[in-house]
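There are structures below to look over.
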Structure P
Amino acid sequence: MYPNDPRTLVEQTMASIQRIALKIASLPVEERAAALQDAHNVYADAMHDLGENDAAAAEWVETVMGAIRTLVDRIDEDRGR
């Protein structure tokens, strides 16, 4: 289910960050908090499925979510919001 190659995992993670950020940026502002929470839950569940339930896993999820939020903000800026 998950790639063994760390490079592939990083590439897939980066692609998912971009896809999710684009989807969230396309939502009305009032729907974004729920969508961000859903994304957080998906990433946290993925870490759990991998057997990663420690502080490093939680930090990874927060790092990914920070990247998504930053990208959504930049998309908004580019759109003049």
Structure Q
Amino acid sequence: MQDTRSQYRSFQQYAEARLPHVAPEQSLADIFYDWLDDNPSIAQQAEDLAAIDASLQLMEEGDRGISPEELDAIIAKKTSTPSGA
């Protein structure tokens, strides 16, 4: 587990490496959120692993989820867009 100082150093190194390639409209917050995506907290990692474990358990029980077509229909209904558009 990284402590606060090592997280700060990690972000600082990440930001310094990104700065030469940053678009003018990008903010420091944008760079920080990109860093967070690559460096999730221990709590986020635990949450992600629990979700994966729950999904694997459902698969072992025979649940295969929904098809891409069903997902498309659900999203279309929620966004009021025609399916397949």
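Values quoted throughout were computed directly from the atomic coordinates according to the rules given, and no laboratory measurement underlies them. Quick caveat: nothing in here was measured; it's all calculated off a predicted structure. Cβ atoms are built from the backbone, for glycine too; each structure is taken alone.
Work out which structure the value -28500 belongs to, where helix-only ellipticity at 222 nm (-39500 (n - 2.57) for each DSSP H run of 4 or more, over all residues; to 500) was derived from one of P, Q.
Values: P: -28500; Q: -21500.
Computed on structure P.
Given a value of 1.2 for distance in nm of label points 7 Å out along Cα→Cβ at positions 45 and 61, calculated from one of P, Q, which structure does it belong to?
Numbers: P: 1.2; Q: 2.8.
Only structure P yields this read-out.
Have a look at P, Q and say which one yields 19.5, 50 for Rg and Dmax of the Cα atoms in Å, as calculated. Each step should come with its number before you reach the end.
Numbers: P: 13.5, 42; Q: 19.5, 50.
The value was obtained from structure Q.
Taking 15.5 as the value of mean count of other Cβ atoms within 10 Å over residues 37-44 derived from one of the structures shown (P, Q), identify that structure.
P
Which structure, out of P, Q, was mean count of other Cβ atoms within 10 Å over residues 13-20 calculated from, if the result is 15.0? Present the calculation step by step, with values, prior to reporting the outcome.
On the way: P: 15.0; Q: 11.6.
It must be structure P, since only it matches.
Output the label of whichever structure in P, Q has the greatest value of FRET efficiency 1/(1 + (r/R0)^6) of positions 5 and 29 (r between Cβ atoms, R0 = 25 Å, to 0.05).
Details: P: 0.10; Q: 0.75.
Once FRET efficiency 1/(1 + (r/R0)^6) of positions 5 and 29 (r between Cβ atoms, R0 = 25 Å, to 0.05) is worked out for each structure, Q has the highest.
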